[in-house]
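Peer 1: Right after this note come the structures.
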Structure 1
Amino acid sequence: MSDGRLSAAQISSLFVVWSLTSFVAEVPSGAWADTVDRRRLLVLSGLLYAVAFGMWLAWPAYPGYLIGFVCWGVSSALMSGTFEALLYDHLNAAGAAHRYAAIKGRAQTAALLATLAAMAVAGLLVSLGGYALVGAVSVAMALVHTAVAATLPASRAAVPAPTGDHAPAARDDHRPGEPAHETRQPPSDTGALAGYLTMLRSGLGEAVRVPRVRRVAVVAAAMLGLTAYDEYFPLVLAEHGFTAERIPVLLAVIVAGQALGTALAGRTTGWSSRRIAWLYGTGALLIGAGALAGSPAGFVALALGYGAVNNAFLIGEARLQESISGAARATVTSVSGLGAEVFSLAVFAFVALGSTWWSIVAVLALLTVPSLATAVLARRWLPPHRPGSVPPAD
């Protein structure tokens, strides 16, 4: 998209549409994931992902990219909250909830290494068959992703306890080894829609009215959402004058730094909120300084900073999972995901507006300020690590 056919403003508008789509579908899809088999939603997410690449291949113009980003947005919304809830619940049922960050980090690392492999062969694919071959391989890989999702363990729908004026928004009697903080009840005859709405209210209630959950959800949302600036790394490299041949190499360095950060998530799981805050803040400073430097060494610093930021927000996500005690885990996680989309939209809007006056490099450097503010919040609001334990009453 950044090959000259689309302007920075058009690219930003596509990112905004992408985020808006995810924004609208985020929480409803989370409640859906708490009422149906989560594996099925992950399969549907993969299929829509394949459709997105197919649209870009079939219609490589702004309207085609637009439709593709809408499909990608819905796919992301279906994945967000669903995968995290499925993973945490199965680990918790096995008494291994403390391994959540490590395993999620490994999954992220595997995805990033696959990205590096794709970057390595992209040039060869272009030389062999042009962008059409790249698009076809992308669709094929998305279908492989879908097939892998179909092999995941099935999850039963979580049916919340009846709600009412005296019904608690979240359970406080969970013990390690119990299956997924869920209240299992015989199916009622009120219908699927009533069950869905009940789950939606339950998840929203816990995310909004339970202080410990609300605070960590906000921090996790900010930590993740502010990393939307990574979409502009190729433009930053181009603005510094790097050639088309060198840009993929430097992007690979950045992805390698990100993979290093996610791979080490298991090592930082037990860190205090203060250390996580310092990690996130230091990473943000390295990103800003590296972008301004514009040298290969500067982009190595940027890569290390991006790895630190990714490590920190994985820990923030893990602390959110540990804080949730109600039945609607995917819904609560999706509420945080919705918050992340809000922060992403703010980043895209700021870049779209700021790039009319300043360089992309300067705009990216300015985004260090809200990242540092998020580090301060993380210091105050992230709870301590307590795997498999009962979250304290507020």
Structure 2
Amino acid sequence: MTQPEKQVNPLKAAALRVLIVDDSRAQRRILAVQLARWGYDLAEADSGEAALLLCQTVRFDIVLSDWMMPGMTGLDLCKAFRALPREGYGYFILLTSKSEKTEIADGLENGADDFLAKPVNSDELRARLRAGERIVSMQQELVEKNRLVGSTLDQLQKLYDSLDRDLIEAKKLQQSLIRDRNIDFGAGRAALMMQPSGHVGGDLVGSFVIDARRVVMFSVDVSGHGVASAMMTARLAGLLSGGSPDQNIALRVTAGGERDAFPPAEVAFRLNRLMIEDVQVEQYFTMAYAEIDLVTGVVQMVQAGHPHPLVLRHGGQIEILGQGGLPIGLIPGATYQPVSVVLKPQDRLFLMSDGLTECPSPTGQELGTEGLIEMLRRFDPMPSANLLEALVWDLANFAGSDDFPDDVSGLLFDYDGD
């Protein structure tokens, strides 16, 4: 086997590389003269074996090969050429005197792109080469576009990973807003549960102390999901913080210097005015806010567009409280109606977000208030923290997944009395 003969035109470095394969030196010369005149960067091989060896080290854009050659035929070369690892597509043209459909089918089956009948017509040869150029060019453009897409996806993945890390930290920060999920007030105890639908959410449950005999329980649900809702939730946590009474919008100091609280309906009014006049965002939120007298069991509360609070009586009855009310931050000058109820020892007060009542089953049916009440009846004897955990578990069974479409939160207050 002779060594490959390579002729490279240094003036056509950007031209397409074409490999001419033919056991006839005269035939190679005829083709080479024409292709050189058309500006191609040429190489020649006198056998299939020599051509394959050359293709292992040089990336050719087009291979122009005779079909019938001693040893490795053009068809064998085409098949071996397709099996080579390479970057980019190589266009393969077989020169043949064969015209039977079965033979053409064999060529296509083994990877040939086109055929030229011998003797080769110059115009047809040029047309076939230009067709090959178009295919190779389109493939190169596709490779470049895919490379750019891949590079963009890599950058997006890095950005996503960075955002994901930030969201994980934001989730930790939001979860830290609930410093203690089980709080003992002496004459009563509260258990808190919060499960965002994503990394961060717009739900908030919490409590704060007014004085030695009065405490506040609240449940908030900011419209929307994600970071914007979580930021609003964080601000509301500050406005209703027991750790920063000077910033708490519900607290005030009397003329005698004692700590006191605005009535629940007034708290809702003040929050509504703050949202509309000062915050000036398109978000709004719903809220259930309850002030509890630990001595008498009297609960003064307000429901602002939030799901109805529930009282779980010691005897097994469950009462639905409130008339609905308007969300906060939606309508200027909105007023809110107070609701009152008296808790007796071993009664419970349950505040929750609509992530519970509006949770859909796989068929799209919402749990609803009645469905929630049925769950609570089953779990009522449990301690509060265990009850909330069982409630989330049962909700996941109802929904068919624990990946809830909305934030799920709740606060369960047990009244022990003096």
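Since every read-out is calculated from the coordinates, none of them should be taken as a lab result. Values in this document were obtained by computation on a predicted structure and should not be read as measured data. Cβ atoms are built from the backbone, for glycine too; each structure is taken alone.
Peer 1: One of 1, 2 was used to compute mean count of other Cβ atoms within 10 Å over residues 23-30, and the result was 14.2. Which label is that?
Peer 2: Numbers: 1: 22.9; 2: 14.2.
Going through each structure in turn, the value belongs to 2.
Peer 1: When percent of Cα pairs over 32 Å apart is calculated, the result is 33; to which of the structures 1, 2 does this value belong? Each step should come with its number before you reach the end.
Peer 2: Working: 1: 33; 2: 55.
Going through each structure in turn, the value belongs to 1.
Peer 1: Suppose you compute relative contact order in percent (Cα under 8 Å, 6 or more apart) for every structure in 1, 2: which one lands on 12?
Peer 2: Numbers: 1: 27; 2: 12.
The correct label is 2.
Peer 1: To test your reading of the models, identify which of 1, 2 gives -25000 for helix-only ellipticity at 222 nm (-39500 (n - 2.57) for each DSSP H run of 4 or more, over all residues; to 500) when calculated. Walk me through the numbers on the way to the answer.
Peer 2: Working: 1: -25000; 2: -11500.
Computed on structure 1.
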